[in-house]
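What follows are several structures.
Bear in mind that the values in this text are calculations on the coordinates, not laboratory data. If you're wondering where the values come from, they're calculated on a predicted model, not measured in any experiment. Cβ atoms are built from the backbone, for glycine too; each structure is taken alone.
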Structure 1
Amino acid sequence: MKSTDLLPVSEALARLLDAARPVTDQEVVPLRQAAGRVLAEDIAARLTQPPFNSSAMDGYALRTQDAPEIGAELTVIGHAAAGHAFVGTVGPGETVRIFTGAPVPDGADAVLIQEDAEVLDGGRIRTRFTVTKGRHIRPRGQDFAEGETVLSAGTRLDYAHVTVCAAMNHPKLAVYRRPLVAVLATGDELVEAGQVPQADQIIASNTFGIAALIEAAGGSVLDLGIVADRADLIETAVDRALAAKADVLVTLGGASVGDHDLVQSSLKAKGMALDFWRIAMRPGKPLMVGSLGAMQVLGLPGNPVASLVCGTLFLEPLVARLGHRQPPDRMAEAITATPLSANDHRQDYLRARLSRDSEGRLVAHSFGKQDSSMMKIFATSDCLILRPPQALELPAGAPCPIILIRPFEG
């Protein structure tokens, strides 16, 4: 195979994402379940907040003209607490004992905090601080007004967003449907986790990592299980994905063109339009991209680490694009702890651990053995060192781009 037969990673990703059409279907979910979802409609306030002028402190509601200087004496004519408004009007020389969140009584235009009031006998107080108009009062509508658009469609909801939605009196929200991704593992050698493999079998591990990645990116998973290397069984599984109206079909293994690699030919028999399937990257060269009607097809390598690397680079941004989300920014800069050899025509992704040097810089410690079947190394790595095609030898201490597998807190 010539290097010219392999598609650069950047071009492959661009072609995959250019074909992605974000979902348009909406669903209404209870507010309690809305965090992490993406708004499908603008959200406007259904009421004004605060709905009245409210006290920001515990103290005394009064008229500023009755306390022009320290030492003014006022008569307490009632109480106001949150949920229990004072009924009446504050007149000359009068004040109302008020608590945080309570409506400010008519006639009052300031609140004297309780620490600045001296309590006298006979239901009277004496001021020990000069008050100004509007002091410690939250005016009606200070937060938002009825009809005001507070959140826009496309917002990915977090804990702050759902809080303000509740305050705006929205118990349910219209959100975009999560992209549905069907996952199909193929191979005579695969058995489910928990079973006892025969001497020539292995546990199917890819499905779990890929499903977790899909869900973290905002998608839903349809697990099509494990299918043996038989064209009829593969085509039946594809029919299940089509019947479920999956947005994406992800296949694990069998996408090459060997005698036992039947996924690509089976999909073509179902009408798949193949875009490309060979990428200039390591691990992960046999990556298949195509479409079957409205369903995009992404064939990941069967090799566990290659599958996870390709899933990170291609599947995660695809699911995010379909779900109106931004994928996490995994790119960072580090320095290499050891020399890195020159590279060939394929872009390399080297598993590495991270530390920090005395200056606080990230230091990437590449594992010596990078065999793509070694899942333990991937699980204990913090990042992938990115080595571009034809990269020159890199000495220890030189800057190198990295892709974070998970946030590094060291």
Structure 2
Amino acid sequence: MWKVLIADDEPKIRRGLRSLLEKLDSSLEVVAEAEDGEAAYELALTTNPDILFIDIRMPFMDGLELIQRLSEYSNQWIIIIVTGHDEFDYARRAISLQVFEYLLKPVDPEVLKKTLDLAKQELSLRRETNRYISWARNQLEQNRDSLREAFLRDLVEGKLSRTDVGEGCRFLGIQFPQHPVILLVQVEERIMSVGTIQIGYRRLMMYAVKAVVEEFLGRGALVFIDGQENVVAITEGPEESLTARLPSLEAAIYEATHQRPLLVLVSGSPLERSFHSNGNGASSATLHGEDTYPYSQLQELYEEVQEELEKKLSTQPLVLLAQNYIERNYPYPELSLEETAQELEVSPGYLSRLLKRATGYSFVEYLCRVRIKHALQLMENPALKIYEIAEQVGYRSQHYFSRAFKQVLGISPIEYKNRGGSSRSVTTKEEPEV
């Protein structure tokens, strides 16, 4: 049903128009009648009609003034003037007020019928449009984070024109910092799985890292996941203050994901501010304005942070070789940092730094964890004695083995066996925590 309001100071006209409307179209319902403009105004706000038939000459408030006041509201009603005054000035003002139709009394039923059909078509179109707009607005709110991520990803990869960037920033409410710093976080998961399980796990892990970085850097940071599944953050400098906080961020990421991240940080030079008048004679500072911000600098910083990442990753094969060598030779008590470094043809100090950065442990600590990891596997065999296990994993005496075991797990080997095993585990770069 379509709701109708009739405003006319003559009761006879109101009754006649109501009767004609009911006869011409059963989908219409007259929900209110008013004999003056003020009453019509109040009734329109309370009943919210779809179609309003309004006379021009009415007491207290004429029809054109009524229409002017009703136009201040966003209601999608249709207004049809029904008047006995065929004057050009009235018609001109009605057109300026975007009145749907201007009908003269007495109303021709055929003309009224055509007007009603057009009005209902317009109302249906408006309703459909409003539903679509509402749906689109809800979709936008639900997907705003995804849109921001896609926008930022395309921006740093140089896929957007300056116009696209400016419009995107306004649409998504994005403001870039004056002293931009780009932080890149790469995480290589230790859990070895295949198929959709691996894909799903990595996706969840990267969003967990993203959440940690967002919380750590605060609301002003622009954080997204790039095309290489790295978490990237554009935030305010200076670089020195962020560099000092990176160990805390690394610890927070490890606590949330049990993975050790690789962090790279680069910064650009501070951007100059420009000034413009706000229209009141005063000046306010803006960051080069939306149209003059040097977006190309963000692209350059992103390329630079990727280059730095590649430099760091170039050392990773060496770490893997060292880990593989330790895995093969841990049963030998004489295995040392110097021997491993000599095998890989690098200096012991360099290898020690690489291993520490990649795993979080020194050579001795890492070797200890590898040995204890294999000791736990051997302990599943109840026939093996503690001293036999110690010898098989590279310890010359049960005493040193017990001390190392307790340092890693917090309990002695005997206590561990008496408990029937523990849920605690030994962590190396390849092994997940249990």
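Upon calculation of helix-only ellipticity at 222 nm (-39500 (n - 2.57) for each DSSP H run of 4 or more, over all residues; to 500) from the atomic coordinates, which of the structures 1, 2 produces -17000? Clearly, the read-out refers to 2.
Work out the source of 15.4 here, i.e. which of 1, 2 gives that when mean count of other Cβ atoms within 10 Å over residues 30-37 is computed. Going label by label, the one that fits is 1.
For relative contact order in percent (Cα under 8 Å, 6 or more apart), the highest value in the series 1, 2 is held by structure 1.
Distance in nm of label points 7 Å out along Cα→Cβ at positions 166 and 318 computed as 3.8: which structure among 1, 2? Value 3.8 for distance in nm of label points 7 Å out along Cα→Cβ at positions 166 and 318 corresponds to 1 out of 1, 2. Between structures 1, 2, the greatest calculated value of volume of the Cα convex hull per residue in Å³ is seen in 2. A value of 1.2 was derived for distance in nm of label points 7 Å out along Cα→Cβ at positions 342 and 390; which structure in 1, 2 was it taken from? Corresponding structure: 1.
One of 1, 2 was used to compute mean count of other Cβ atoms within 10 Å over residues 214-221, and the result was 19.9. Which label is that? The value was obtained from structure 1. One of 1, 2 was used to compute distance in nm of label points 7 Å out along Cα→Cβ at positions 22 and 302, and the answer was 3.8. Which one was it? Computed on structure 1.
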